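Heads up, there are several structures right after this.
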Structure P
Amino acid sequence: MSGWQVLVRDASRRIVGEVAGEATMEIIDRHLALGSWTVTVDAASHDAALLRDGAGIVFVRDGQIAFSGPTRLVEREHNVDDGGHGTLTASGPCDKGWLTRLIYPNPAIDCLPAGTVYSTANYVVAQPAKAETVLRRLVDDHAGPSARPSRRVPGLRLGADGGRGATTGVKSRFGVLWDEMVDVANRGGVGFDVVQTWDAALEFGVYAPRDQSSAARFSIDLGNLRSYHYTLNPPEATFLVVGDQEGDVQRKFYGIEESDPDWPGLRIEEFLDGTDSGSDAQSLTPAQLAAGRFEEARGKASITFEPIDTDAVVLGRDYRKGDTVTVEIDGIPWSDTVREIRYTRDPDDGEVVTPVIGDDEESPRIYRRFAELRRKVHTMQTRR
């Protein structure tokens, strides 16, 4: 696989072999989102037995571990009409998926016996603290070395605290650790990872995205851009009717418009009920409530591109996920965050790297609506 290796690990994260034969693979490494991996091999091969019996993979690029994750699904496919032995496919998330714990108000208490009267206090990381410090504390208390044994992720350790990011804090009660961490990272202007190390540990680390829009530029004319795919999707709403918090026939309603310059003349109306916004929204004005919804409903644009490494711009050295780069589309420069990097390999195209900047074009909008609903339900649940 030239500069790429797919190593297979066991349940203790010891390397037990390498997928060395003909394989089709896709590894998606995401900034502030869960990554994923899929490897498909001939079902009769040694690689198939390795993947079937293994507990995860370690992806190595240019001698360095770039991605790792556990096996969560094994699929076997065979059709006698196709000949051969069929295929075996193993897949799973990245190791950041281990951060799916709850945030206990008091992480020193292991569980809640039935009928226990529990303190209403929130879990709080006091301000002022840098985003990296807050994130490390969250991980340490709820999944890391300081967590209760039943909640601890085996082998998870914390990298050194470099004090990265803006000053921020967190307050939560039974929120999802992963969701709260993404929120802290967004507010603090940092990213974070959990990646296996060569000594079989899982290491949590924080990185600071860089503005590489001048240094990492891609265009057909520069000779470092092989292809690109550009998409633009309209917003979900451009005009909101916002109902106040009264919840009765004497309610007040406010019409608030936010047009999208990329879609002139497009009017999409939606009702926003202030009574469904939870107690946290009591102090927000209708305009502030609308601003939050418009941000969620905004139009989406993304660029998937296939770069060519040159002496001037190299993946890993000059740009990485989370950094801002510039891609020239039809003579117009577009600068945005590298949201994900996809590594794919198949017998026809070989190894291909495709960074993605902008918004996620592939996530159906229903998932965003579901996330919105979950936030509302969580707000009501944690009002107790």
Structure Q
Amino acid sequence: MDHSLPSQIRRELLDLQQRALIRCPETTDSAAGKTTVVNGRQIRVFCSNNYLDLANDPQVIAAVGDGLSRWGWGSGASRLISGSSTAHISLEQQLAQFKRCQAAVLFPTGYMANLGLLTALAGARDVLLIDKLCHASIIDAARASRATTRFFPHNDIKRLAELLSRYTHTRRICIITEGIFSMDGDFAHLTEIIPLKNKHQALLIVDDAHGTGVLGEHGRGTAELLDVEEHIDVTVATLSKAFGSLGGFVCCCAELAEYLRNRSRSYIYTTAAPPVVCLATAAALEIIQHQPQRRKNLHTVSKQLRHALRQAGFDIGSADAHIIPIILGRTELALQFSHLLWERGFMVPAIRQPSVPRGKARLRISLMSSHNSRDIDDLVQALVCVAGELGLLSTPSQA
């Protein structure tokens, strides 16, 4: 055993501490709603990905209870070992129908969906062109794939075109972007990317983790909102955001789905999610399809908050959705701001390296459909008060 290991780890931990990069999450003691309980104190939550408040919905909870009596909890093994339950197969069919694609493949997490897709789809003879602000799971998957990987500046279509022109003799070239970017709340420029992907015969892969269930008239996501669904070759999405559940899935053509089931290591070599997770997700999907008012309210409060923050003088970048950053720059400032909000009863986390680049520390607000106008007013008032205390706004009383 290497007895120097603890001392090395201690030094690295100290370095993280000195750079204010140690994470110490709060311990909560209640369900994932718009409020939570910490040490007996009720805190108002503005950081949950449970966008449609489905994690706590009675219909979803009932589906879990009913399913447990039939399926129990665990799934036993990998689906290729102990078989696919009818719950898994049914949910994949429902998701494919919902997303208007030929097939869907379930993974235990969204991270594993990206890992499984890219490592199966791309290899040493292929090229992956990735928006620089894509999620860590995409970056890690690209590295693991052994494909040539190049990053283009966020939404820089000109640079993407240059890269596509450079790699003209590869076996397979893929453009990868998010639908809504998870730390900035802005959209991929899909309408500009699609002509390029057609010209260069590239595959377009969209991770729509934060758009699926939330955007578009029917909740199908960013591509529906922008009316470009038929041009997206592969969509990756999660069940842990708008669905309020757990897992990830890949929507694609039937041949690619079959290929993934036989070549994706994070599908083959892991235990399947419990069947009751599929039942809960199916119940959530039913609500998404038949209760559009949840999406409408989420869009209403998001618009209200974005307008109020810009009016108050906060830098929220080009956010245009239910994820809204307040860009502060310095890590220590973001931490201090978040702490002062916590003291006022608001959970709004400070986001810093490695989640965002150095010098781009921020608060990240994410809203839920259960938030209302009064919630937004209270949050804005707290933000303005804290900003005034920190000397960040010259005229906070005018907000």
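Only the coordinates and a few stated rules stand behind these numbers; no lab work does. On a predicted model such as this, the values are computed, not experimentally measured, just so you know. Cβ atoms are built from the backbone, for glycine too; each structure is taken alone.
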### Query
Looking at structures P, Q, which one was log10 I(q)/I(0) by the Debye sum over Cα atoms at q = 0.11 Å⁻¹ calculated from, given that it came out as -0.97?
P
### Query
Given a computed value of 21 for relative contact order in percent (Cα under 8 Å, 6 or more apart), which structure among P, Q does it belong to?
Q
### Query
Comparing structures P, Q by Kirkwood radius over Cα pairs in Å, for residues 205-284 alone, which one has the largest value?
P
#### Entry: Structure (P, Q) behind the derived value 2.0 of distance in nm of label points 7 Å out along Cα→Cβ at positions 221 and 317
Q
### Message
Can you rank P, Q by distance in nm of label points 7 Å out along Cα→Cβ at positions 109 and 125 and just name the one with the largest value?
### Response
Q
### Message
One of P, Q was used to compute helix-only ellipticity at 222 nm (-39500 (n - 2.57) for each DSSP H run of 4 or more, over all residues; to 500), and the result was -5000. Which label is that?
### Response
P
### Of the structures P, Q, the one that 2.3 was derived from, the read-out being distance in nm of label points 7 Å out along Cα→Cβ at positions 237 and 293
Q
### Task
For FRET efficiency 1/(1 + (r/R0)^6) of positions 229 and 309 (r between Cβ atoms, R0 = 25 Å, to 0.05), the calculated result is 0.20, so let me know which of P, Q that is.
Q
